[in-house]
Structure I
Amino acid sequence: MRKNHKLLLGNLVRQNATVRPNETAIIYEDNKLTFKQLDEDTNKLANALIGIGVEKGDRVGILLLNPHISTIYYFACAKIGAVLVPISFMASESEMIYIINKVEVSTLCYSQDFFEVVNKMKEHTSSIERYILFEGNKRQKEMFSYVDLMMSASAKEPDGIIIDEDDPHVIIFTSGTTGHPKGAVISHRSYYLLAGVLTHKLTMSPKSIYLNAYPMFHMAGIVGVLGGTYEGYAVVMISVPPTSIKLLDAIQRFKVTHFLAVPTIWKRLLAFPDFDNYDLSSLKVAMGASDSMPEELLQQIHNRTSATCPQLYGLTEGGILTYLEADDALRKIGSSGQAHCQAELRVVDEKGNDVKNGETGEIICRSPHQMLYYCDMPEATASTINEDGWLSTGDLARFDEENYLYIVGRKKDMIISGGQNIYPAEIERVLNEHPSIFEACIVGLTDKEWGEAVAAAIVLEQNVAMTETEVIEYVRKELASYNKPKYVKFFSSLPRTAATGKLQKVEIRKNLVEEFTL
């Protein structure tokens with residue numbers, strides 16, 4: 001079967017162009033692209049890349065703000081066997097240089113926004129043979145114009161390229177908070193199957209309309225687009241940053257049915273003054289990811305939108321691993337759900353032995369969605385994926401008696417105080433349930449007596465007051481006493497990554513260390 005029908009991502013666009021050519025595939029601002037137009041644009045760019053010397057296996061870097069053009073690059077590379085390397089537009093210049101050199105990008109496609117940055121990087125990168133400028137007038141000899149390439153290229157399907165479903169198609173770089181970022185190499189087959197699982201679990205159909213607020217250098221951004229081409233529904237994209245106004249306007253204007261966001265984004269939306277003035281009646285599924293959804297937040301979303309609230313858990317290296325059904329959202333508060341049909345999950349101790357349900361250990365996973373390896377990092381790959389294919393996630397969790405997974409934190413974030421293991425995510429979950437607290441972050445600070453002490457960074461809801469003592473006492477009442485913070489600081493906001501909304505714990509910890517002069 002696999003010899004005759006390979007799971008290639010480029011096929012998804014072509015198939016939809018045949019079955020539903022005039023249906024909308026992409027909506028970006030005031031522009032709509034049908035599946036036929038998406039297929040033709042993808043073919044044009046694919047043929048243009050071949051014409052300027054891009055070959056199968058070449059690494060094509062993109063540094064773009066426009067998610068619509070990023071999508072065309074994604075499928076164009078998939079059709080010719082090139083490997084896309086989406087570079088975060090929020091990365092520092094040194095991080096961009098590291099990524100380009102690490103994977104040996106041979107073609108760099110970028111927009112005018114990054115013209116000066118790319119010029120500065122040229123003397124520090126040697127692998128790039130060709131540059132493609134998306135727009136603007138600042139052209140140089142070694143540059144190609146995206147517009148010119150598209151105007152002169154054929155819209156016919158590129159042929160003569162043999163691609164296997166296990167070939168790499170994208171390299172996604174993970175967070176570099178503890179060192180250089182790692183490039184997770186993902187195959188065609190991996191994301192083809194992942195798109196199928198996602199659309200099935202979320203009961204999506206060609207009539208669905210998905211709002212994709214994630215950038216294309218993030219797994220959720222890519223999978224959001226792939227779901228549309230897998231099932232044949234429209235994907236709405238917005239410009240960065242994804243503000244509350246942009247998101248609410250998109251849901252109302254385009255009758256969005258499905259939307260995925262971290263809890264902080266949902267909180268900001270619900271706190272937006274004009275929230276209830278928007279017509280959000282089209283929204284059927286309001287998904288949560290990264291962090292567990294507090295009970296009050298789930299109730300608010302459902303009461304003010306009528307949407308159901310399933311939740312997902314996954315990671316770049318392992319793909320999407322669990323799914324919490326909407327019907328279980330309130331029954332299993334704090335849970336990330338159960339493993340889906342294509343994922344195996346275990347929770348193990350330091351020796352790799354399974355722990356009992358209710359006990360905490362590290363999540364290891366095995367599924368066809370996981371990465372092939374880390375690019376040019378054999379030692380890191382070997383320490384992450386064992387000989388039997390089990391991938392160490394670095395996340396700590398426990399199963400309950402029904403095998404629902406509960407994340408308790410990152411292994412590297414665990415606090416050891418007086419020999420007691422303390423899990424920040426558990427304390428954060430409790431604090432985030434408090435009606436006066438908008439969001440909380442827990443980190444460990446060095447302590448002479450106990451080794452480490454619990455420190456809490458707190459953002460309060462508007463027009464409420466709370467003291468440090470009240471925070472400490474609240475945690476003491478809800479959890480074992482050793483979980484209560486020794487240090488508490490109130491903030492107007494906490495630093496988060498613009499793309500994914502994840503807390504920047506390194507920066508928060510640094511601030512707390514300075515505050516308490518440790």
Structure II
Amino acid sequence: MARGLKGGKEWGGTGRVAGEEKRSVAHDSDSAAAATSDISRVVIVGGGTAGWMAAAALSRFLNNGRRQIELVESDAIGTVGVGEATIPPILNFNAMLDLNENEFLRETQGTIKLGIEFVNWGRQGERYLHPFGFFGQDLHGISFYQLWLREQGRADPGYISDYCMSAVAAAGGKFGRPSQTARPPLSEMLYAFHFDAALYARYLRKLAENQGVTRHEGRVVNVHRDGESGDVTAVELDGGRRIEGELFIDCSGFRALLIGDTLGVGYEDWSHWLPVDRAIPLPTANVGSPDPFTRSTAHGAGWQWRIPLQHRTGNGHVYCSEFISDDEAERVLLANLESEPFADPRVIRFTTGRRKQSWSHNVVCLGLSSGFLEPLESTSIHLIQNGIQRLLALFPDHPVSPLERDEYNKGMSELYEDIRDFIILHYKATQRDDTPFWRYVRDMTIPETLERKIALWKLHGRVFREGFELFGTTSWVAVMLGQNIWPDRHDPIADTLDEGKVAKAMADLRERYRAAAAALPTQEAFLRAAGAWAAEDVRPKAAVAP
């Protein structure tokens with residue numbers, strides 16, 4: 001059984017990222033015109049989360065003393081922010097950068113995330129948790145969740161989340177960082193983070209500049225291209241300064257200055273499947289100790305996020321403007337806050353979808369310039385991370401090889417579509433019919449790839465993963481069952497195990513998870529004891545939550 005969101009293996013390898021190999025090829029003098037050479041200048045256009053994640057990673061692995069990495073951004077241009085919640089692969093990215101986890105949490109006012117709680121998604125009044133980690137332990141090669149399904153007609157095995165270490169800990173507000181020598185069930189706890197995206201960018205900026213990245217303050221007013229190849233050769237800043245490069249990373253946000261405005265790469269619109277198109281973010285003060293999970297609460301024409309940080313709570317209403325006005329969406333958000341906001345509401349408009357190419361000519365796009373998927377499953381930062389790791393694995397010579405560029409685009413396309421289908425599932429799986437919005441998403445046509453997954457699940461509760469999909473079996477099982485999509489029957493192979501032995505094993509497992517969670521400290525107590533709790537809120541009260 002695939003084990004859901006568990007480490008880097010669930011998402012595939014990142015290729016060569018531990019250092020830059022020398023890859024120049026010797027050529028005879030009479031073929032020098034056809035020779036390739038190492039890229040010596042990489043220019044990142046745009047800062048924010050995407051820009052500084054790229055700068056920190058590229059400067060760590062590609063700065064060989066001869067390659068210059070530069071970043072252009074303007075303090076006059078605000079950043080949207082891609083969200084404050086992450087998924088477990090962020091652990092791999094932080095490890096790549098050799099970040100101290102306690103320092104990272106302290107500097108970003110971060111908290112632990114053990115999963116996402118979904119409220120009112122299947123039916124109003126219902127809730128479930130999509131946890132990190134995996135459900136139970138397989139018995140004799142048979143998936144645990146299949147045995148749990150079998151027991152539904154014979155006993156009361158409880159909720160399937162009773163058999164997941166991360167889920168049981170989350171329910172009690174507990175956390176303990178598993179050590180390398182930890183044994184089950186504590187070793188099964190997988191986690192990610194909530195953090196302030198602006199503070200994260202500031203933290204990575206300091207790291208990147210210490211690693212040799214040069215930052216240029218200024219607004220890009222012109223982009224220069226090679227007349228023959230069409231490659232971007234330089235960006236021109238206000239005041240006439242030119243920043244030349246051989247590879248450009250477009251982190252300019254929704255504007256997509258290089259990949260869209262300059263190169264004209266088209267955008268694939270997915271709003272017929274994911275019709276929400278606006279968001280209103282709003283930070284509030286904490287009303288208690290932060291929970292170790294994100295919450296997503298469905299409303300009449302969208303949903304509301306709740307992301308607890310150390311010194312504030314991030315909130316926001318994501319909605320479809322065809323079914324609710326901006327004013328009404330704001331009223332819904334304000335009526336469902338736990339405390340008074342300390343910023344003014346603002347509306348962010350977006351179109352769900354992706355660039356038809358993430359890499360065109362000598363420009364790679366990351367973050368909002370590459371596409372947008374609503375933050376329902378906290379995948380925005382992961383898409384940036386994966387794009388960076390994929391670029392490191394396929395880092396080109398000059399000029400760029402079309403073969404490597406095509407491989408990059410293929411991988412990013414598959415990742416976007418994988419996440420797209422998983423997010424669509426949350427809408428399609430609803431039983432709500434109380435508003436026109438929910439009736440629309442419940443009855444809409446869905447991609448054939450998702451339709452096939454749902455059909456296979458309904459037969460015998462089977463989940464098949466193809467290639468290196470982001471979301472594993474645990475994730476699909478959590479959402480299917482959480483939103484009341486039950487299979488017609490369990491996998492017949494589960495009937496081969498002795499009923500009494502299975503019941504006893506499940507009862508023992510359930511008690512072990514309960515006892516292990518009960519012995520853990522609260523999340524806040526753990527963070528304070530580890531030196532990971534910020535002494536004070538360093539973010540200005542007037543700042544708007546990303």
Structure III
Amino acid sequence: MVEGVTHGQLACTLFFTVVGVLYAVAEYIEFARKPAKSKTSDSAISDPESQGADAEKKVWITALSHTTLIKAIRFDSEALLECKVLLRNGVELGLILLWFWIADRSGLILSGEKSYSRDFFNFFMTCLTAVFIWIGCPVHKTKSPLNRDQTEEWKGWMQVMFLLYHYFEAKEMYNAIRLFIACYVWMTGFGNFSYYYVRKDFTPGRFVHMMWRLNFFVFLVCCVMNNDYMLYYICPMHTIFTLFIYGVLGVGNQYNSSNLGIAIKMAVCFLLVFFLWETPGVFKTAFRPLTWLVGYNDPSKPDVDPLHEWEFRSGLDRYIWIWGMLCAYFHPRYEKALAWLDEINQQTATLIRGFIVAVCVTLGSFYYTHIYCLPKLEYNVVHPFTSWIPITLFILLRNVTPSLRMVHISKYAFLGKITLETYIAQFHVWLSTSNIPNSQPSKLMVLIDGYPLMNYLLCTALYVQVSFRLFNVTNDLKNLMLPLSDNKALMYNCGMLAAMGAGAYVLAFAVGVVL
């Protein structure tokens with residue numbers, strides 16, 4: 001094996017090289033046949049602006065069959081034309097991964113030190129929010145609380161602050177960032193419960209699509225960058241809580257329509273969390289066999305138990321996903337209460353809303369003074385049991401009037417759609433891990449040395465565009481490879497993916513032995 005090159009990196013190189021060759025042949029065949037067009041229209045590319053709660057119903061790309069994929073690998077002309085969009089997305093994904101490696105592993109890109117100014121941080125957030133509001137705050141017809149646009153906006157502005165916290169190393173915002181992450185986990189509970197409770201859709205297609213969204217790209221990044229899965233802890237954390245929700249609602253799902261059934265399932269969730277995280281020794285015993293997956297070997301702390309990071313990160317938000325499920329269960333009642341408030345006498349409604357605001361502000365002030373302002377380590381102890389307070393208060397205030405529920409900041413909502421991509425990409429094409437596998441991104445990527453603000457502008461523009469393209473590419477690949485409603489085709493295509501991945505790794509191992 002060539003020094004410094006892992007089997008995973010070589011496997012990815014070989015795999016995407018083959019994809020590139022197949023795409024080039026497909027383009028040549030189409031060019032030679034002009035004016036004929038390929039069977040899969042280029043207009044089938046997904047757009048994050050169009051991805052809604054019913055995204056699976058808006059899939060414009062028809063999933064390809066495994067026989068078509070096999071024929072394409074054999075250079076069958078018709079199959080290659082049919083797979084052209086798939087291959088093009090594969091090439092783009094490979095180029096993005098190459099950019100990750102060049103930016104953070106090749107040593108060709110400079111890295112710089114972080115610096116923090118509270119004044120500049122607040123100035124930037126204020127200006128950005130003002131510009132986004134000026135660009136547009138669409139008003140929609142729905143008065144439903146926690147509608148899709150509102151939650152995407154919520155994710156968007158939190159993600160901006162989360163990213164700026166990392167970029168400027170704003171350590172004083174640590175407690176706020178912990179709350180933002182709790183909000184994301186709360187949304188995992190809220191969104192998944194809402195879907196399964198209403199749709200009753202526990203099909204394999206839906207489950208595989210969900211797992212793909214959370215883990216497909218991060219798996220490739222781990223291979224290319226030679227990092228542990230746990231470095232990107234948001235992915236495994238959301239994955240495990242999603243699995244818990246899927247399991248508890250999927251098993252005995254005929255009882256989900258019963259209040260007693262839901263109460264029992266909520267109790268099971270609570271007992272599961274209590275047993276895993278509150279009982280000494282149980283967590284590490286349960287996950288020790290999965291150390292290869294959720295272990296994290298921190299190069300700066302080589303003596304720390306590899307499971308420490310997983311236990312710490314997941315434990316901080318171990319209860320909030322259950323609160324998200326409960327909020328989703330009571331959401332129809334909350335919506336009816338708000339509809340009643342909108343319809344009663346205006347003066348009475350104003351008094352009730354004023355009372356709600358006064359209570360929220362009072363409780364929020366108490367929380368801020370006695371909990372939020374605690375030092376970092378003390379705050380971490382109480383966070384799992386108190387993060388539901390500010391989340392609930394925010395929801396009540398954000399939805400207290402019809403006008404607040406009907407409006408959202410569109411650009412924050414757009415950024416909220418690509419939070420997973422911006423989270424993963426920040427490590428390597430915005431920040432820098434200084435060419436050290438498994439290292440935290442303690443440096444900044446530098447493309448314009450000596451001009452920190454211009455460098456920030458250029459790096460951020462490239463970074464957001466890469467994240468945007470990642471969202472589109474991974475969604476298109478998902479829709480092309482994973483049919484939602486045909487379980488047999490889904491099984492075959494998943495088998496094809498696994499076989500191609502295993503084949504690339506075996507070939508990489510063989511090449512490594514020769515080299």
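Things worth noting here:
- Relative contact order in percent (Cα under 8 Å, 6 or more apart) derived as 24 - corresponding label from I, II, III: II
- Computed -0.67, -0.94, -1.20 for log10 I(q)/I(0) by the Debye sum over Cα atoms at q = 0.13, 0.17, 0.21 Å⁻¹, for residues 300-427 alone - originating structure among I, II, III: II
- Structure with the greatest value (metric volume of the Cα convex hull per residue in Å³, for residues 148-435 alone, set I, II, III): II
- Taking distance in nm of label points 7 Å out along Cα→Cβ at positions 76 and 164 as the criterion, the largest value within structures I, II, III is that of III.
Readers should treat all values here as calculations from the given coordinates under stated rules, not as data from a laboratory. Treat the numbers as computed from the prediction; the structure is a model and nothing was measured. Cβ atoms are built from the backbone, for glycine too; each structure is taken alone.
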